[in-house]
Structure 1
Amino acid sequence: MYLFIFIYLIYVFYKSRNSLYMLQQNLYNENNRYLKWIIRNKKKTFITIEFLPLLFAIFLFLTHDSFMTEMIFLTITFLNVIGIYQEYQRNSLNQNKLKFNITSRIKRLYLSEFILIALFILAFMLTKYQNVFLIVLILSIALNYCFIYLVKLINTPIEKLVYLYYFNKAKTKLKDMNRLKVVGITGSYGKTTSKNVLSHVLSCKYITRPTPRSLNTPYGLMITINNHLDRFDEVFIAEMGAYVPGEIKNMCDFVHPKYAILTIIGEAHLETFKTRDNLCKAKFELIENLDPEGACVLNLDDPYQVEYVKTKLKNKVKIIWIGINNQDALVNAINIKSDKYGTNFDVLYHDKSYHVETKLLGVHNVYNILASLALGLELKVPITEMIIKAKTIKPIEHRLEIKKLNDITMIDDAYNSNPVGAKNALDVLNMMEGIKVVVTPGMIELGCDEEKLNYLFGKQISEVADYVILVGEKRTEIIKKALLENNFKNNNIMVLNRVVDAYLELSKIKNKDYKQEVYALFENDLPDIYSEGGKNK
């Protein structure tokens, strides 16, 4: 029996690690993301080999023979050992795209889980209902994804108390920094790049503190304020993301921004917002909740922003319009030219022209620089100094980042993808002189328009690429259909189920014509929650 318990504890530890990783990747079930993942992956979460020991446990009800009982326990223990080996092999082979962070929250979940398991084991060993609790222990492995969700529910009151503690600590810290300028940044996409560009160009005059990486939730803001914000900081740049209406308003109530940048509003996250109108309202929560004495930067080329300002905006905050080849914009970009080394363009501001050079690629980054220049001007930063800083902006990791991969040039746009960003990335690829390859799993979280937009993406790829590597057979069916219907060669389409296998295919393409440069655009890299099994084709 003790051997059974020892093996069981090792097994449940391995299983729980995978379940907690998926819970973490699904933002701890925010907006039921984890539950939706469980339902979407029924074969992985419900139809598993771990149910086999359950049959032996049920058989224990039918026998009273002590020898048979011992044999059944040994069999279950043996099956658990096999399960441990399989989990070990799976963890060794898997190359998770995002690291499993053993945060304080994960530690609390682990602790609560093992307290619960300890109670089950005590009941198993000390009560006369041994067979019942044996079934419970087996189910905690076989249905571990659901078991971890139960633990998460048990921990909810604890997490609320922890949240309140750190929330109040951050609010107090912000209140004591009453001279701090707070800038909020939101939009459907481009938030992180816009934030980093703004921080860089403002640093010629101010000490800036942007939220690190892509931390754009209330938790992310709290972490930044409590752990990173310094009393010498002069500008706090808060990236704000949202999956449902009301989230950005709550963040505004928390940090009270006076200034804002709204990037392009598009189709990203339509799966959760349902309609573009809901999406637009959610993003404009930042503008509606700005300090009326502040200012916001909006995009005159975005019809959603123009329409909202004309018909719905209630806040009388100052609006600074930016645009490209749009004379009605206060800060306007013209004469845009790009190559593989970067982008240069002219900025028109109050009838004066300023030349800007940057290493960043893509028209969307012209908008990001325009927005930063516009807000910098509002904050009394000399435009000439900001333009000098723009020359030294480094490409953001996994966002149209040029890398050398042996003898292949990689255009890494793998962070995420959306219809506008994907088209911009294809435009960048189209500038390159050589063999053009697109590696993509398609786009996600586009609601009812997802299939239509991925079909359009496939059509756009067919107009640019020489080869296409699709990652995920089921998910990319519609892209393949679009490629074939637009006369793309079937032999130049490869379908894989792991992005790591794309590197071998790229080497084969290079070997076919080693004299030409190969440019490979990696457009999107879905997190592990969207991974598909199966063989490559």
Structure 2
Amino acid sequence: MLFLPSWPTDYLKRHDGGLKGPLVLYEAIKGGLRLAAVDAEASRRGLSVGQNLADARAMVPELTVREMDRPQLEAAFADFADWHSNASPLVAAMSDVSTFGDLVLDITGVAHLFGGERPMLRLLLTRLRDLGYTVAGAIAPTIGAAWGVSHFARSQVVEAADLETVLDALPVHALRLEPAQIAGLSQMGLTTIGQLRPRERKPLQTRFGISLLQRLDQAYGHIEERMVPRLPLAERYAERRFADPIGLMDDVLMTCHDLAIQLGIRLEAEGQGGQAFHLFLYRVDHKVMALSVNSARLTRDPEHITKLFSNRSERLEGEYDAGFGIDMIRLAVSSVSELDAVQLGAFSHRGVAEDLDQLNDRMSSRLGTMAVLRTQLVASHIPEQAARLVPALVASNEDRAGWPTPLRPLRLLPMPERVAINAEVPEGLPASMIWRRDSYKIEKASGPERLGAEWWRSGQRLQLVVPETPKKGEAPPYIPNLPQFDPEAGTRDYYVVEDESGRRFWIFRQGFYTAENPPPWYLHGFFP
């Protein structure tokens, strides 16, 4: 647990060298201007959070005052939390008591990389203090204990055997209770956790609620308290730290290639492959840049992974900013599944399908997911509904497996167009056709192929492209205003016809023939 009591003011001082202490931030609270954050110097001068701004100015005339921009600070603290994933893959920002200021790191299995728990805690505290932050920290068996120790005791590592002794000496504030609960406990003379713990639980629950007992049990480890990591856990990753920060994108891509080789060797040893790869760039100024790419097929090919990130970086244009430099790069993989090794002969080469998928991956990475689409078959015998376009990354060749392949033209009109047909007999094969004021003499014709209406799809709108789910704050994707399917349309009789010039058309008759009301004819597609 890392506790930064004056993070908002420390953050602003670090990014604006002209700000000097004592510094306070205010916001409108309950109809008045009250202090929302104070720096260490202002706190030593007797100022505290919640105090009236006018009273604070009277107490400290030379006070520096700024209005709090809470959304901007929350976003900055989120980046600050992500930056700590260079020490632990699991990092969470706790907001139980304050929106920003509390960081939880799960160091299970990583402390040995820093020489142990105490050297790791010392390193984390030292680097934050060198950046100008006021910070305290604690390592404990439970989140509740680490929070209480970091807030109300000196920075230390609490062993499991000493947990009860350390917690008993802390004030009840260390349990992350509500102000009303703390006030009630103070009225009862219960000021420390050690005094509270032996009390009867049922009267405590009746007066203070179940949350009091829950916090108590979480602190002592009787109930598990789980953190919610900001970044997804990547069990398989490779990383590199630099003695001197780097800044050029070429250097980043070279490092990415080396990490892809390391990651590929590990995946090969485990018989695994991945479809989603994530590149995290840790900047010196405690910010993290993340690049993610996807592959249509499972892969562990370092060359292919590197090309995906290379193409993805070209889309960044002027957005890439290394700041004061990048001191660590991590390449992680997710969406991992079993991928068997393939033995190739001396003169064999990769399949065409695999090469095509890799080409789609690279184009999608460079142009965007929705810029590269692939046809996906749909369970419908109506021609215009039998296929749709989906991103090439989410479709696969298996989508076509097992489907029948009826005689269909490669090109379909967006909507069938009305044509005039002449036939020797009313229900015979077409003899001539007029389309867009041009006449075509039919030399050959075959058919009909009869397709019935899909009555179960009544009222459904045609969907040619599967839209992406919009992100928060983004406008919804464009969806073409295509007509709905009409179940009253009846059957269609399709014919393949060829004119005297060798051009082949796909036409159909809508409905059954009657002398009183001849059915209309439509042109639907073209054969090569």
Notebook entry, point to check: One of 1, 2 was used to calculate mean count of other Cβ atoms within 10 Å over residues 121-128, giving 12.8; which?
Noted result: 1
Next item on the list: Kindly point out which one of 1, 2 the value -8500 was derived from, the read-out being helix-only ellipticity at 222 nm (-39500 (n - 2.57) for each DSSP H run of 4 or more, over all residues; to 500).
Entry: 2
Next item on the list: Assuming 8.4 is distance in nm of label points 7 Å out along Cα→Cβ at positions 25 and 441 as calculated from a single structure, say which of 1, 2 it is.
Entry: 2
Notebook entry, point to check: Which structure, out of 1, 2, was distance in nm of label points 7 Å out along Cα→Cβ at positions 409 and 425 calculated from, if the result is 1.8?
Noted result: 1
Margin query: Quick check for you: by Rg/Rh (Cα atoms, Kirkwood Rh), for residues 225-336 alone, which of 1, 2 is greatest?
Written below: 1
Notebook entry, point to check: 1, 2: which one has distance in nm of label points 7 Å out along Cα→Cβ at positions 193 and 369, as calculated, at 4.3?
Noted result: 2
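No value in this document is a laboratory result; all are computed from the given coordinates. Here the structure is a predicted model, which is why all the values come from computation and not from measurement. Cβ atoms are built from the backbone, for glycine too; each structure is taken alone.
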